[in-house]
Every structure is written in structure tokens, then in C-alpha cells.
Structure I
Amino acid sequence: MKIFDHLTLDGSTLRQLVELNETRSVTRAATRLGMTQSSLSYSLERARKTLADQLYIRVGNSIEPTERMLQILPVAHRILRDYDTLAMPASYLPEQDVGTLKIAANALERDLLVKPMFNELRKLAPGMTLELRSTGSWLEVRENLRNRNVDLALFPTLLKEGGDIIQRKLVDMEMAVFYDSSVRSAPQTLTEYCAANHAVVSHGEIRSSGIDQLLAEQGLKRNIALRVSDFDSLGVLLKGTDLIVCLPAMLQSGSLSSLSTACPPLPVPPMCLALFVHESQLSNPRLSFWSDKLTRGANLKA
């Protein structure tokens with residue numbers, strides 16, 4: 001194995017290699033890094049010589065990491081986190097912030113928590129950019145926090161901590177049955193509820209929900225006619241159909257405003273939203289500042 005001088009790999013090169021993995025494109029990575037494509041290509045070629053590996057190879061219209069690059073990525077993420085910690089100021093002044101705050105959230109969290117915080121962000125940190133990304137599945141949330149692809153994530157709370165991912169409970173939301181009142185009436189009994197055609201929101205992997213578990217305990221089940229990955233789609237797809245969906249009642253003031261609501265005919269527990277952060281960022285004064293803003297906003301909604 002060829003031995004190389006590890007000190008020739010600086011933080012900028014590591015961040016470029018990570019960005020190439022996220023975008024799978026030299027052009028898109030260069031744009032996000034604020035550099036020219038030729039400069040990034042030159043830097044990649046220099047890293048290839050240093051590490052004696054291609055690192056990224058072209059496959060169709062994109063680039064894919066080599067096995068060696070896949071081994072390097074976790075180490076690169078860890079080093080970059082350490083760099084960030086090293087450069088972290090003792091205090092945080094939002095008016096001086098010209099960076100990007102990356103938050104993973106879906107429509108529910110966006111309408112309920114991010115929008116009010118964004119209004120405050122524009123006043124307190126006018127030079128800062130907010131980058132909002134969809135959460136995807138819990139596995140994606142966890143990996144994105146670990147790899148610093150996002151700074152904070154808003155997601156339904158988990159039953160237990162995710163190891164190095166720390167959760168802070170924000171708000172409990174009462175559930176309601178949403179339906180199009182021009183097509184059907186609300187289910188009044190458990191029998192009517194089970195007989196209805198249901199829509200559900202699934203973030204990534206499909207698994208039995210709390211409602212399905214409640215029904216199963218009574219020897220019942222419901223018919224799932226529609227699965228979507230985001231709340232926004234439901235307002236469009238349910239309109240004009242006989243489908244129903246059980247979601248937080250707060251959505252009626254947002255993405256599901258075109259639908260009517262009713263109380264569920266079974267004791268559905270509230271949905272709890274939580275704020276997730278990687279344990280390495282717990283002492284980060286910048287993230288602590290904005291985490292507190294999200295928490296205070298959630299307390300006002302509670």
C-alpha cells in the first residue's frame with residue numbers, strides 16, 4: 001500500500017470530496033461550493049494522486065464514489081465536524097451570521113414551526129440563508145445529521161434516543177379525520193372508519209402505524225388506498241374522493257385547508273414533533289440559538 005502524507009489533505013479538499021458525494025456532479029458541487037468547475041476538477045485530480053485512487057468515477061450522467069471513497073467519507077465527515085468545533089466562537093451573534101442554516105422538515109413542520117422562525121430569522125440575521133430540505137425516512141434524517149448535510153431536523157418523536165442523535169420534544173398535536181365533505185360524511189363509528197378508504201403519509205420505509213396497531217388490538221384493520229411521502233400531496237389528491245386521512249388537526253390551517261375535519265372514532269394518541277440534532281453539535285452556540293427559537297415557537301403552538 002502506498003503511504004501518503006496525510007497533511008497534504010486540507011479541510012477544503014475534504015469538503016469538496018463530501019460535496020461531490022452529495023451532488024454526484026462536479027458542476028453542481030462546484031456551484032454549491034462557490035468555485036469554478038475547472039478548479040474543482042483540478043482539486044479532485046490532485047486528491048486522486050494523493051490517495052492513489054480514482055475516488056469518483058463517471059457512471060452515465062453522474063459520478064459515483066469508489067470503494068475507497070466510501071471508506072474515506074465517514075472519516076472526512078468526522079474531521080470536518082472537528083474543524084467546525086475548532087472554529088466555533090464562544091458566543092453567537094446572529095446579526096453577523098452570513099452562513100447557511102440547513103433544516104430538514106416536511107410540510108407539517110414547515111408550516112407549524114419553520115415559517116414563524118424564518119420571519120424572526122430575517123430580522124435577527126438578515127445575512128443568513130435558510131436551506132430547507134425534506135426529511136425523508138428516519139434513516140435519512142439520522143445519516144444527514146451525522147454527515148452534517150443538515151444542521152437540525154424536525155420529525156415525529158421516536159420512542160427512544162437514536163444513539164448519537166439527540167431529540168428534544170417540541171409539541172403534541174391532537175389528531176383529526178380529514179375528508180372532502182362534498183363527497184362523503186365523516187365516519188361516526190369504528191365500523192364506518194374501518195370500512196372507509198384511507199390515505200397515509202409514509203416517510204420512507206412502510207411500517208405499521210400507531211392507528212393500525214390500535215385497530216389490530218381489536219382484531220380490526222383498515223383499507224389503505226393511498227400512500228404519499230408528503231402532506232402537501234394529500235390536499236390535492238383527497239379533494240373530490242371518498243378517502244379519509246387521520247393527521248394532526250393543525251394541518252387544517254395549512255396544507256389541508258380545503259378539507260373538512262372530524263374527531264376520530266377511536267382514541268388516537270397525539271402526534272409529537274421533536275427537534276433532532278447530532279450530539280457533537282450540542283455545544284454549538286449557533287445551533288443552540290436557533291434550536292431555542294424553534295422550541296419557543298413550538299411552546300406558543302402548544
Structure II
Amino acid sequence: MHVPKLLDGRLKLRHLVLIDVLSRQGSVVAAATHLHVAQPVVSRALQEVERILGVRLYDRGPRGLTPTIYGSAFTTHARAVLAQLNQAGEHIAELSNATRGTVVVGSHLGGTNLLLPRAINRLKQSHPLVTVIIREAPLESLLTDLDTGRLDFLVGRPAQSAARPSAECEVLYAEPLQVVARAGHPAFGMPAIDLGGLFAFPWILPGDDTRLRAELETAFANRRLPLPENRVEGTAILTVRQILESTDTITVLPFLLVHNEPALRAFPITIDEAAQTVSLTTPAGRPPTPAAGLLLDHVRSVGRELQELVGQGRAAPG
């Protein structure tokens with residue numbers, strides 16, 4: 001078996017950066033634009049890497065580049081190396097000034113209303129010069145950034161991160177979902193309230209590419225209910241809140257988004273098929289930087305407090 005010699009000086013860091021970008025962008029043209037170089041430079045560098053490895057990394061087709069099994073494997077290793085180097089730079093900078101540092105957190109569909117604000121506030125009280133950057137993006141994009149060291153960790157609903165070998169996922173808390181509307185909604189005056197009766201009003205549902213949407217569709221199907229025909233689809237919480245507070249629209253929100261919120265009120269309806277689990281995803285085998293470690297401690301602490309708060313809410317009389 002031929003083992004490529006990758007430490008003989010031919011493989012450069014620019015090659016690793018190139019592979020990361022090619023796998024992310026999916027074409028030579030897009031990669032060249034991203035790297036601010038000419039297309040022949042990208043093509044030539046890719047040929048160099050494939051010559052060093054002795055295998056074809058991408059299949060070329062009319063729609064661009066598709067990683068081969070070798071390309072997928074080498075992309076994973078390239079991103080791991082880049083992540084370690086990114087972290088090394090941050091670590092050295094933080095060691096030179098223990099009161100400073102930067103933490104980049106990914107956020108996806110959960111934990112942004114109470115968990116992250118509380119954890120960041122506590123970090124800032126003791127380390128005011130630590131910079132915290134919050135990034136919101138599709139989950140797959142965030143997980144790729146986690147692999148390459150662009151993110152320190154990710155907070156949100158667990159999904160494929162739980163089965164991703166390059167990431168470790170731990171559940172922080174789980175909260176029930178509640179059917180909610182504005183506090184003055186006319187349905188609260190109905191003599192009997194059930195889920196089907198609320199279909200006379202407009203609804204906001206999560207997009208059909210989310211796990212929450214699938215759970216809600218299961219809940220509706222179990223009650224032999226179709227999807228509400230009069231609906232808006234989306235998960236942008238500021239938009240959702242504005243629509244709820246200014247119209248008779250109904251939606252489903254996590255318990256902690258409605259808790260102590262006077263403008264919104266929950267209906268006495270239980271949807272056991274759906275719940276919001278908020279998890280913490282960290283890179284496997286890569287220890288956090290000092291600044292990220294501080295924020296992680298606060299995130300875990302606040303997560304325990306929120307789980308207790310959710311438990312108290314479940315036990316409270318309806």
C-alpha cells in the first residue's frame with residue numbers, strides 16, 4: 001500500500017485552505033472568487049495536491065466538483081489541521097493577555113433568548129474585554145465552521161451533530177412546546193379550546209426543512225388534522241413575535257420564550273410529540289481556548305438553571 005509522504009515539504013498550508021474552500025464552494029470558479037485568485041491558479045493547485053496524494057479528490061461534472069471518497073476524507077483532515085492552527089493562534093494571543101480573547105459561538109434555532117444572553121452577561125461581568133461573536137446560519141454551515149475552527153462551539157437544537165464523528169453533543173435542557181397567541185386573542189374566550197378549533201385562525205409554522213415542523217406534522221396527523229391552510233412559514237423569532245402581537249395568528253413556541261412574557265399567552269393544549277431540546281456541540285478532540293472555556297462553563301451552568309426552571313413550570317398548576 002502506497003502511503004503519501006505529506007511532510008516532505010511539497011504539501012503547503014495553501015493546499016489545505018484550497019481543499020476546504022473547494023469542498024465548501026463546489027466549483028473552481030467559486031473557489032477562485034472566494035480566494036481572490038485566477039481560476040488557473042486554483043486548477044493548478046488542485047492538480048498539485050492530487051499528484052502529492054496520488055488519488056483523484058473530486059469528480060468534475062457540469063454542475064461543478066463533487067468530492068470522491070478520497071476528497072471527503074482529505075477535506076476532513078485538512079479542516080482539522082486548519083482548526084488546530086486557528087486555535088493555536090488564539091491560544092497564544094490569550095496567553096499573552098489573560099483578560100482578553102475572542103469566542104465565536106454558533107446559534108441554531110434554540111438557546112438565544114435566555115441561555116446565551118445570561119451566559120454572556122456572566123462572562124462579561126468577570127472578563128469584560130473578552131469579545132463574543134454570535135453567528136446564526138443553517139446548521140450544516142455552522143457544523144462545517146466548527147470543523148475548521150471558525151466556531152468554538154454551537155448552541156441549538158441537536159440534529160446531525162449528534163452523529164457527526166468530529167463533534168460531541170451534550171443536551172443542556174429540554175422544554176415543552178406551547179400553543180400560543182397574543183394575550184388578548186379572542187380564542188381565549190371560547191368555552192372549549194382544542195387544537196382543531198384553533199385552525200379557524202391564521203398560523204405560523206416552522207419551515208418544512210426543520211425537525212420541529214416534522215414533529216408538528218406528526219402531532220397534527222395523530223389528531224387527524226391537516227396542516228392549517230392559512231399559514232406563514234418561518235423561524236425568525238422577531239418576525240414571529242411581531243405577527244403574533246399584532247394579529248390573531250397562532251403558533252407553537254418553546255416554554256422559555258413564553259415564560260414571564262405578558263404580551264403572549266399559552267393555550268391549555270399539550271403537544272407531547274414535540275419538544276425543544278437545546279444542546280451544546282463542541283469539536284471532538286479539540287480542547288477549548290481559555291476564553292471559550294470560560295463561556296462554556298457559564299453556558300453549562302445556565303443550562304442547569306433553565307432545566308430546573310422548566311421543571312418548575314411543568315409542575316405548576318395550569
Structure III
Amino acid sequence: MKALILAAGKGTRLFPATKSTPKPLMPLAGKATLSYIIDEIVKSGISKIGLVVSEDNYNQISKFIKCNYSDLEINLIIQDKQLGVAHAVKISKDYIKDDDFILYLGDNLFENGINNLVKKFSNSKNNIISLKSVADPRKFGVAEIDAKERLIRITEKPKVPKSNFAVTGIYAFKNIIFDYIDRISISERGEYEITDVIKLLIKFDNVESMINKGWWIDTGNLNDYLMANKFKILELSNNENLNANKDFFHFENSKLIDSEIIKYSSIGKDVVIENSKIENCVILDQSKIRNYHLINCILSRNATLINDNIDIKILENKII
């Protein structure tokens with residue numbers, strides 16, 4: 001069994017932070033989002049990983065892998081055109097070969113990792129889709145299942161959902177999926193949709209479900225990204241890098257001068273913060289802040305916020 005991580009997205013909803021830091025390398029509690037995913041996969045017992053990247057982020061991600069995971073078998077696969085999840089899987093056929101595989105969308109994080117999915121898949125002859133019960137499923141692909149938790153229907157962003165089960169960002173596919181990918185056409189929005197492939201699997205093959213019991217977050221927008229950062233700080237509450245109140249993360253080489261850091265903020269390396277209050281924010285490496293109150297913000301790598309006025313300036317819900 002192999003794993004395939006999709007990390008070719010441009011991260012436009014986190015721009016301009018993703019202009020200097022590729023979305024998969026955006027930090028959560030001082031650790032790249034991609035690292036959490038790779039570590040989960042390795043922990044599950046999978047040692048062969050394909051990583052789909054773009055031409056734009058290839059160099060930075062390649063350098064990151066060499067510096068942090070040189071001992072692992074991680075193969076980078078370039079998706080030169082962003083034509084959807086099914087397209088990313090299709091171009092990875094030469095790497096997957098005849099193996100079954102776990103597909104992990106690189107925007108997603110899960111409280112309980114993928115161990116349970118991998119164990120279930122190892123003992124099953126079927127494809128498996130991870131689902132999560134959500135309060136408002138209308139913005140997701142929605143799955144309907146039978147009494148044995150087999151998928152019977154999947155609908156993309158229905159106005160009137162027939163269940164509360166949203167399709168999450170991890171899947172377990174048998175190798176036969178490549179046959180079905182070849183049978184789908186490009187959608188109206190110009191992508192090869194994994195939902196269309198799953199519909200064929202439901203019709204002609206077998207698809208089980210696995211209900212995710214822990215939290216699940218797609219880190220693609222500001223609010224969800226900051227929520228993921230909070231959860232990761234809570235998980236690291238015993239880490240020596242956390243302050244005594246255990247509600248924020250910072251690297252020791254950052255300078256906090258006459259400043260207050262609260263509510264699950266994360267401060268990167270070589271950051272200087274002076275006479276400021278940072279509240280539920282992620283401040284990337286080598287940034288400088290003076291005389292600001294930031295609330296629910298992301299500050300890009302190497303960014304500078306200097307306010308020379310007497311009064312502290314407030315910024316809220318911004319990506320800078």
C-alpha cells in the first residue's frame with residue numbers, strides 16, 4: 001500500500017501569505033501543515049509516499065523534503081495544470097503502479113489521523129471513503145449510506161442534503177480506480193472530479209464508508225486555518241516551547257518586547273514583536289511588528305508592520 005498526498009493547490013484563499021510560503025508549508029504551532037500529514041502516514045505504517053506538487057511550489061517543497069525527510073521514500077510528482085483531484089490521481093499512475101493507496105488531500109487535518117482507515121482498508125476488498133457528520137453539509141460533497149455503512153449515493157453541495165455526512169479529504173482506493181478515472185469527462189468547472197469517479201465506483205464496484213469521530217478541518221481559509229492552529233497548540237500543551245499559560249507557541253529565538261501574546265497564537269522564527277498584542281494569530285518567520293493589536297490574522301513571512309503613531313493600531317481578520 002502507498003499513500004498519495006495532493007499538495008499542488010495555489011492557496012489563493014490564504015494569499016498573500018502563500019505568495020512567499022507554499023500552502024503545504026504554512027505552519028501550525030511551528031510545524032508545516034505537510035509535516036503533520038507525512039507524520040500521520042508514516043505512523044500508520046505506510047513508507048512509500050507520492051507527493052503531487054505544482055511547478056510553482058516544486059523547488060521549495062523539494063528542499064523541505066530533503067531537509068526534513070531525507071530518510072523516507074517520498075516521490076514528487078508535478079501537476080502542471082490544476083485540473084482537479086481525479087487528474088492528480090491519474091498523473092500519479094506511474095508511481096502508484098499496481099498498488100492500492102490512501103489519497104490524502106493536503107488541505108485537511110484530522111484529530112485521529114488515518115490509522116483506523118488504514119487498518120480497515122488493509123482488511124477490506126473495497127474502496128473506503130471517510131465521512132464526517134456536520135451541522136451544515138450543503139457546502140460539501142454529501143454521502144448517503146445504507147445500514148451496513150456502504151455508500152449508495154454521493155451528491156456535490158446539495159441545496160437540500162439527504163444526510164449530514166460530508167465527504168472528507170482522505171480516501172482509500174483499490175487500484176481499479178484508474179480504470180474509472182479514464183471513463184469520466186471534464187466537469188463544467190473545468191476539472192476531473194473525484195466525485196464523478198466515486199459515483200462510478202458505487203455503481204459498478206463497492207464503496208464502504210468510515211465515520212470520522214474526531215475533529216476534521218480543511219485549512220484552506222483564514223478562520224479554519226486559525227482553528228487548526230489552535231487545535232495543534234492544544235495538542236502540544238506539554239511542549240517545552242510553550243509559555244507557562246500554555247495558550248500560545250513561539251520559537252525561542254523570537255523577541256517579544258513589552259508585548260502580550262494570547263489566545264492560541266503561533267510565533268515563527270526570528271520574529272520581533274514590540275509594544276503589541278497578538279490574539280489568535282499566526283506570525284510567520286522573520287516578521288517585525290511594532291505598536292499593533294492583531295486579532296485573527298496571518299502575517300506573511302518577512303512582513304513588516306511598524307506603526308509610529310502613539311496609539312496602537314488594530315487589525316482584525318486580515319492576511320497581511
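Read-outs throughout are calculated quantities, based only on the coordinates presented, and are distinct from any laboratory measurement. Not measured: the values here are computed from a predicted model. Cβ atoms are built from the backbone, for glycine too; each structure is taken alone.
Which structure, out of I, II, III, was helix-only ellipticity at 222 nm (-39500 (n - 2.57) for each DSSP H run of 4 or more, over all residues; to 500) derived from, given a value of -6500? The read-out was computed on structure III.
2.1 is what came out when distance in nm of label points 7 Å out along Cα→Cβ at positions 104 and 184 was calculated for one structure; which of I, II, III is it? The read-out was computed on structure III.
Of structures I, II, III, the largest value of percent of Cα pairs over 33 Å apart belongs to II.
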